[in-house]
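As structure tokens, here come the structures.
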Structure I
Amino acid sequence: MSDPVLAKPSGDCCLKCFPHEGTPSGEFISIAEVKTYIARPPSPAQENRIIFYFPDVWGIDIFVNGQLLCDYYASQGFLVLGIDYFRGDSVQRHRKSRSDNTTDPDFDYEAWKAKHTAFAVAAVPKWIGAVKARFGTPETKYAAVGYCFGAPYVMDTLSESSSTACVGAFGHPAFLNESHFSKCSRPLFLSCAETDHTFSREARHRAEELLTARKATFHIQLFSGVEHGFALRGDMADAYQRFTKEESASSIVRWFNHFM
């Protein structure tokens with residue numbers, strides 16, 4: 001049966017990044033033999049609400065932007081766990097900034113995506129199970145958030161065949177098919193950019209049709225004047241880009257708070 005692509009694979013635009021400034025407060029641990037960034041909430045009593053964080057191609061191992069975003073979610077009252085499914089080989093090892101083409105001029109992006117996608121597809125379910133066994137209790141509630149490369153793993157946790165997360169969100173997604181939306185059975189927040197090479201206006205409207213037909217609970221947030229990557233890799237020296245990045249994250253927090 002045909003399953004049309006809605007959000008295309010990560011493209012060259014995903015190699016562009018404005019590094020953010022700050023000092024991450026989390027730490028790294030090993031879960032299911034995978035390096036994992038953990039950011040804790042202000043109170044141990046808040047650790048019964050867990051966020052699975054699925055990174056974009058810039059990863060989490062040395063990517064300050066992603067670590068700071070996890071720290072923000074934790075500061076709002078969640079235990080946040082970010083998986084390094086790139087195993088120390090994130091795009092930042094090959095590209096340092098938006099304009100860098102010299103760090104690894106022979107970087108084979110297509111081979112890199114194929115290699116790490118194969119690993120992530122197999123590793124993520126085991127990692128989720130290990131997180132739940134280590135940190136969960138019968139009262140624990142789970143949410144999932146992902147960016148670009150991480151979007152399909154969010155959708156997997158929300159599918160009709162999964163009992164993993166009670167709510168999810170993604171920003172500027174990649175690697176999504178129609179079935180991800182037609183099988184979505186839990187509340188979904190879509191944070192989107194006007195200009196997106198992976199998730200076009202037509203694809204966004206089709207996703208809306210599929211979610212509506214399923215009678216799913218969802219909200220689509222759309223920012224004009226920004227492009228794919230705005231919620232994680234935008235220029236924080238630009239006041240509007242900073243606003244959209246921060247509004248995306250705070251909106252996701254409010255969505256999670258409502259359904260958790």
Structure II
Amino acid sequence: MIIRRSTARVRPGLLDEFRAFIEAGTVGFAALDGFVSDEIVVRPAGSGPGTLTYVSRWRDAAALAAYAGPRWRTEPVVLEDEDRFLVEPLAVRHVELRRAVPEDAPAIADVWHAAWGDGHRGLVPAALEAARTRDSFGPRAVARVPGTTVAVVDGPAEPAESRVVGFVTVRGEELEQLFVAAPHRGSGVAADLLSAGEARIAAAGHPEAWLAVVAGNTRARRFYERAGWSDGGPLDYQAETPLGPVPVATRRYVRHLP
């Protein structure tokens with residue numbers, strides 16, 4: 001799946017009107033071949049320009065190209081008369097969600113190591129922190145490739161130079177790992193990966209998904225709660241290490257799946 005984010009900086013006082021303009025201009029997108037879903041994200045900015053991001057999700061690059069044209073990676077689609085709302089030209093960015101392949105494992109390990117430290121350092125037993133060396137993430141990433149979905153963005157030089165910026169891993173009905181590189185947090189990548197993980201669990205026939213969040217990681221807990229997950233109570237999670245499992249105080253979050 002390709003996720004396209006078109007972000008506009010909107011002239012002061014026109015944000016609500018521009019939102020209605022975009023809603024009217026995209027109302028027929030549901031009928032387009034390969035279109036999956038869309039949403040509008042608005043961020044007001046007081047008396048200055050606000051921003052509006054139109055997020056559209058497409059089955060694959062071919063479907064997006066059929067809508068946006070052969071230069072879809074770099075050129076925005078501008079509706080007729082849209083320019084009158086804009087402070088500057090639209091900015092477009094794309095994220096591809098796909099099943100991981102073995103060649104992704106080193107990049108997954110890099111993201112995992114850095115993001116795990118950000119979310120767990122000082123919140124888990126010292127024995128677990130000591131075990132989570134950079135080298136420890138490589139074999140674990142390789143082992144989890146079959147259950148992993150990665151988020152990939154184009155590189156800064158060439159579209160072909162893509163890089164993994166986040167991933168989600170499922171094992172059975174457990175959404176086991178979800179991490180995003182620091183520069184891409186708050187961009188919507190984590191929410192898209194969460195939805196992809198939920199979809200994989202549902203597709204395997206499980207009516208409910210669960211995950212463990214370190215009790216002190218309030219940022220992650222708020223993220224899951226906003227996404228519709230419920231705190232199911234305390235759980236002593238057995239974190240695997242080369243020296244055996246380490247119990248970690250976590251909260252068990254659950255979500256019923258459609």
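Which structure, out of I, II, was mean count of other Cβ atoms within 10 Å over residues 182-189 calculated from, if the result is 15.1?
Details: I: 20.4; II: 15.1.
This figure was derived from II.
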Check: For structures I, II, which has the highest computed value of distance in nm of label points 7 Å out along Cα→Cβ at positions 118 and 150?
Finding: I
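Distance in nm of label points 7 Å out along Cα→Cβ at positions 46 and 62 was computed and gave 5.0; which structure, I, II, did it come from?
II
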Next item on the list: Have a look at I, II and say which one yields -9000 for helix-only ellipticity at 222 nm (-39500 (n - 2.57) for each DSSP H run of 4 or more, over all residues; to 500), as calculated.
Entry: II
Item checked: Origin of the derived value 55 (percent of Cα pairs over 17 Å apart, for residues 78-141 alone; candidates I, II) -> I
Next item on the list: Using the calculated result 1.4 for distance in nm of label points 7 Å out along Cα→Cβ at positions 94 and 198, pick out the matching structure from I, II.
Entry: I
Next item on the list: For relative contact order in percent (Cα under 8 Å, 6 or more apart), the calculated result is 15, so let me know which of I, II that is.
Entry: II
Next item on the list: Identify the structure, out of I, II, from whose coordinates mean count of other Cβ atoms within 10 Å over residues 110-117 was calculated to give 14.4.
Entry: I
Margin query: Between I, II, which one scores greatest on Rg/Rh (Cα atoms, Kirkwood Rh), for residues 30-101 alone?
Written below: I
Note to self: Quick check on the output: 64, 38, 36 is Cα extents along the principal axes in Å, derived from one of I, II. Which one produced it?
What the structure shows: II
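Bear in mind these aren't lab numbers, they're just calculated from the coordinates by the rules spelled out. Note that the structure is predicted; figures quoted are calculated from it, not measured. Cβ atoms are built from the backbone, for glycine too; each structure is taken alone.
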